[in-house]
Structure 1
Amino acid sequence: MNVLITGGTGNLGSRLLVPLVQRGDRVTIFDVQSQPRIESREFQEAELIQGDLGDRQALLGAVERGKIESIFHLGAVLSASAENHPAEAWRANMEGMANVLDAARSGGAARVIFSSTVATFGGQAGLHLNDDAPQWPSSLYGVTKVAGERLGVYYQQRFGLDFRCIRLPAVIAPYGSGGGASAYCSAAFEQSVTNGKYDFYVRRTTRMPMLYIADAIRGLLDLHDASAKRLSRRVYNSSGISPSAEELAQAIHNYLPAAAFTYTPDALRTAIVESWPHDIDDSVARRDWDWRAEWDLDHIARDVIGALQQEHASQ
């Protein structure tokens, strides 16, 4: 299958392409960046097109030249960066979403998989959230993702595009910290291994929904591969763990007992994170395409720290 990944050099994209290439798919990467977050042999086997999501013609050209059949739309300006650069976020997240869907429809790609976020719900949605809970996001990033979900469903209903969407929590990964308000869930591991300490920019009691990168990648692939006959909807919740910052620090401390942690809350990022839900109902995804998160906090900590230590030792 010919597959396009937007944001293909990023945290999710540079890892997603590995199993796609390994199973024989022909992968094209579309991203403003040319260097992948994670280097791999598989990345070298993919075609890289350096381009802007706001450039409709560039996207359409990539789809047509690559004879693309499926698009994983992962490219976006993340939450904290979006607050600091709203015009850039609007172009990438809003115009980019419209351009991806239009390029799929015009260029013959039958399926679009969209990575949305639990940040679409915001702090007014209640404690226990099913797939149809009210969406009142507190950040521009969440606003653009809600719009992306609705536009994708519109294209499915109006034009028959096979649009599928998974709402992801914050994703933990080795070297996974980026421009999101959720970046501390990965940065805490990275700084603990390299510097022996980390200063959280949220309160010690701040909780955040999280998912390990291996679960996130598997979720994207499984939703893509699921039989359309099994799908009862187009947008699905996913859920993993929801530790407090202090519980995350303790999980790291269990494997790095010398690591020291402090807490200096940043008002903007803390407010964004604390607006996100903790109790997310993903039972429909479990029923429709056998979704389930497999990694708990202790196993995540052991795996991430092991990978970081191995990489650090080789430098």
Structure 2
Amino acid sequence: MKRILITGGTGSFGSAMINRLLKDDSAEEIVIFSRDEKKQHDMSQAIKSPKVRYFIGDTRDIDVVRAAMKGVDTVFHAAALKQVPTGEFFPMEVVKTNILGTQNVFDAAEEAGVEKVVLLSTDKAVYPINAMGISKSMAEKLVSARASNKSKTIFCTVRYGNVMATRGSVIPLFVDKIKNKESLPVTNPEMTRFLLSLDDAIDLVLFAIKEGRNGDLFVKKAPAVTIKDLTQALLNIFKANNEIKIVGTRAGEKVHETLVTELELAKSEDMGDFFRIMSHTQDYKKYYHEGADLETKGDYTSENTKRLSIKETEELLLKLNYINNQLR
């Protein structure tokens, strides 16, 4: 990797990726592409490096994406509308950013001769029941469709569950409420969610850069926890006894998340900590005439993966810089 472009680069993923790339000295230049000049200003004040350059723009605008893509070798496409409620109330906005914006990034990358593009996706793209998940599922389809184009640019995907303590996730919400002595709104105590650290997410993306072939989808194996146990682990860490208020499962939410489907597992390669799911669209004729032997144990879900105890969840949370900073 020489010159890297990160779309949506001022988010939690972008910040962590920049720090990793600068620490490893593995990039000549890092271009941060996003539409929020305030976040770019704040990032430039926090990260003092001549290797980092900032580009204001929106992935919905193909012309500005093309301008940012000039001379780029590698693209991490993280720009997206990610909040489930946003998608339910403004579905066309999610379509414009997560689907059409992704198409713009892919077109511009191909035109510029970029070597590799990695799309960041989510477990909500699997069996999607909300607009955000549907849009990310479509973005994944855009990657697999590119696999049959015989392009010199390699397009692949990484898919992961909840990244702990990122903006908009439940952990910072609960920590704020614990500190303010407010009740904690728990949707469904038995709801399960995968847990992944930002470092794990970075490892997954860098693995895809190293190993990815056209159309590949990579998934990092991850443990899960019930919302009840996650809530109790946070209360234990902060030695708090806030009231827990059960609010019920909201529209667009699943009780358990699926990270890999049974059909995907049947077409996957187990790479230890990762699954590689090969694209089924490499050959148009084979897609219509060849199936897969579904001799698996079903989907890979937050219900049947390794389940963390409250103590194990506490230990995992205490590895996060965010939690340690809040404890100080």
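Bear in mind that the values in this text are calculations on the coordinates, not laboratory data. Source: prediction; values computed, not measured. Cβ atoms are built from the backbone, for glycine too; each structure is taken alone.
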query = Out of 1, 2, which one gives 1.00 for Cα Rg over 2.2 N^0.38 Å as computed from the coordinates?
reply = 2
With FRET efficiency 1/(1 + (r/R0)^6) of positions 26 and 58 (r between Cβ atoms, R0 = 30 Å, to 0.05) derived as 0.60, matching label from 1, 2 = 2
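As an exercise: FRET efficiency 1/(1 + (r/R0)^6) of positions 202 and 250 (r between Cβ atoms, R0 = 25 Å, to 0.05), calculated from one structure in 1, 2, equals 0.95. Which structure is it?
1
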task = Work out which structure the value 0.05 belongs to, where FRET efficiency 1/(1 + (r/R0)^6) of positions 42 and 298 (r between Cβ atoms, R0 = 25 Å, to 0.05) was derived from one of 1, 2.
result = 2
message = Ranked on distance in nm of label points 7 Å out along Cα→Cβ at positions 114 and 258, which label among 1, 2 comes first with the largest value?
response = 1
key: FRET efficiency 1/(1 + (r/R0)^6) of positions 178 and 266 (r between Cβ atoms, R0 = 41 Å, to 0.05) derived as 0.40 - corresponding label from 1, 2   = 2
key: Computed 15.9 for mean count of other Cβ atoms within 10 Å over residues 130-137 - originating structure among 1, 2   = 1
